[in-house]
Structure I
Amino acid sequence: MPDVVTFGEAMVRLAPPHFGRLENARSLDVEVGGAELNTAAGLVRLGRSAAWVSRLPDDPLGRLVAGRVREAGVDDRFVRYTPDGRCGLYFLEFGAAPRASSILYDRKDSAAARMAPGMFDWGTILAGAKWFHVTGITAALGATAAEVVGEAMRSARAANVRVSFDLNYRSKLWPPDEAARVLGDLLPLADLLIAGEADAELLFGVTGGDFAEVAAGLSDRFEVLVVAGTRREAPVVWRNRVAAVAWTDGAVYESAWHEVEVVDRLGAGDAYAAGLIHGLLDGDVQKAVDYGAALGALKHTVPGDLPWVSAAEVEAVLNGDGLRVRR
């Protein structure tokens, strides 16, 4: 069985090339991505085995997604195909300062949004797994999808499989009060919570003078063992500095800062989650933030949502090998 099981929706991404606008686009670049799939792919790139669980339409777009899943080396044996529902889409406009990048979702009534309790045999899916990962995006797809997230997390806890939850609040999917109510019931089932300070305040009213205070507040409220987040300095759209931080049992672990030239930042947070899980599977919180920051930084440099980078490239970043051409 795979080391890690992830669960969520994947969509087809359509983006005008060359910083174009949707309203006058003549062509669209096609990619595939979804938070939990992106994380599974990142773990595979680091040498772990990972399976992605979802529901796809039995049509050409569903098969397009499935093909990309297999291409990334992610196990898709637990994906369910259905004649009802559709494949979610999202449209991305790349920004350039002072215009921000933007996303337009077209995912209503997707096959994944129609998930309901009892559709997946979690006992079989999680047998032999070491880790289960899901995000708040999946819970935001609808009431029944949120119920399935809870079903999966409870099954993982019963099977002694560690659970990570990336808060990933999306204001275009649900309002803060609804998100706080649903996620507040799910977070006590997690061992690792990935959350930013702004979302902690917006959803749960948890504040502090620094990340450590916010993390301690989240840990106290939801009884999670590890709280992790990212740091970003973005003076311009296409040049950022990124780092990672985690808190556990009163101790703070920080990565080095990485300068990134942003080719495509979509999926960087999911790559960060993959590095975190990779390190925590080895019982090493410092390794978790180091690998999370390095893999997340590298994801910025490749097009698409999936982290098409190698473990050797991650090691090179960690070793500070620089940017000389490798011949």
Structure II
Amino acid sequence: MKVSMRVVAAMAGVVMAATAATAQQFPTRPIRVISPFAAGSASDTTGRVVLDQVSQVLGQPFVIEVRPGAGGTLGFAAVARADPDGYTLVTSSSSMATESVLHRTLPYDPVRDFIPVAIFGVQPNALVVSAQSGFKTVADLVNAAKAKPGTLTFASAGIGSSSHMAAERFRLAAGIDVRHVPFRETGITEVMAGRIDFYFIPIAAAASALGSGKLTVLAVSSATRLPLLPDVPSIVEAGYPAAQFRFWTGVSAPIKTPREIVDKLHDATEKALAEPALRAKLAKLGVSPEQMSVEEFGKFFREDLTATVQLAKEANIQPID
């Protein structure tokens, strides 16, 4: 049975019209957002704060589904396989890049299987030591490390975590020989007790620790000081510009999600991030809001992926599986 080109064109027109109508109506029901890391993590906390405001813009709730496991790959894989209709998203972050260097194979491709929809913001980590350590400046810490190579230790929340990657940037920039001690969660109590020498703690998850009086904050891993910690120098001020590390958080969708829906989600996020109330909440988490076009965010992510691969090579970070 032959089908004329005129009929084919008509059918294609009907499909395009239906897709456009669906995009215009979107969203008509709650949107599921998979958070691939534990509740309370930096990306989870930032995502919840921002998406709560975005839901008010769109008039539909965002249902956050925490799905940790395998370093976040379980959650990312679930979204890569989801229907590309805009109703399943993932809280994306710098961790998407680190997972690509920690695993020899992934059940998804971080570039080809996702479209970065909107970035929420970036946040540095805080370089902390025990208040009993006697270290008052970054120079004090570096001098101690150089005086006894291979003796000082730093904690992390695991290989490839933001605390680990920030510390590796610092180690390489300062030219010091220190030992990595990864923990299943944070290890911050070991730093407070003085059994571990330093830690680059994610600020969004560090409020209680930073306010405990048991830690001294030597620097933040950014180019400039944070309004949240105005008396703490940036790592650039401390003399180590190559040690800058900023953890980003955003939201991504399956790659075949219609561009009209992506744009609607992006624009709603941009509108939410312009709200002073939301910006104030983010400031308390040490997060600086960022606004980029979809194309700019995609370029930003690819550059971050390249930089992370290079850091892993220089720091000799090996795949864990």
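Read-outs: derived from the displayed coordinates by stated rules, not from any lab. In this text the structure is predicted, and so the values were computed from the model without any measurement. Cβ atoms are built from the backbone, for glycine too; each structure is taken alone.
Here are some notes:
- If relative contact order in percent (Cα under 8 Å, 6 or more apart) is computed and equals 26, the structure in I, II: II
- Parent structure of the calculated result -10500, given that helix-only ellipticity at 222 nm (-39500 (n - 2.57) for each DSSP H run of 4 or more, over all residues; to 500) is the read-out and I, II the choices: I
- A value of 19.9 for mean count of other Cβ atoms within 10 Å over residues 85-92, calculated from one of I, II, originates in structure I.
- Comparing distance in nm of label points 7 Å out along Cα→Cβ at positions 117 and 133 across structures I, II, the highest figure comes from II.
- Mean count of other Cβ atoms within 10 Å over residues 245-252 derived as 16.2 - corresponding label from I, II: I
- Origin of the value 52, 50, 40, where Cα extents along the principal axes in Å was derived from one of I, II: I
- Winner on distance in nm of label points 7 Å out along Cα→Cβ at positions 173 and 189 once structures I, II are ranked, highest first: II
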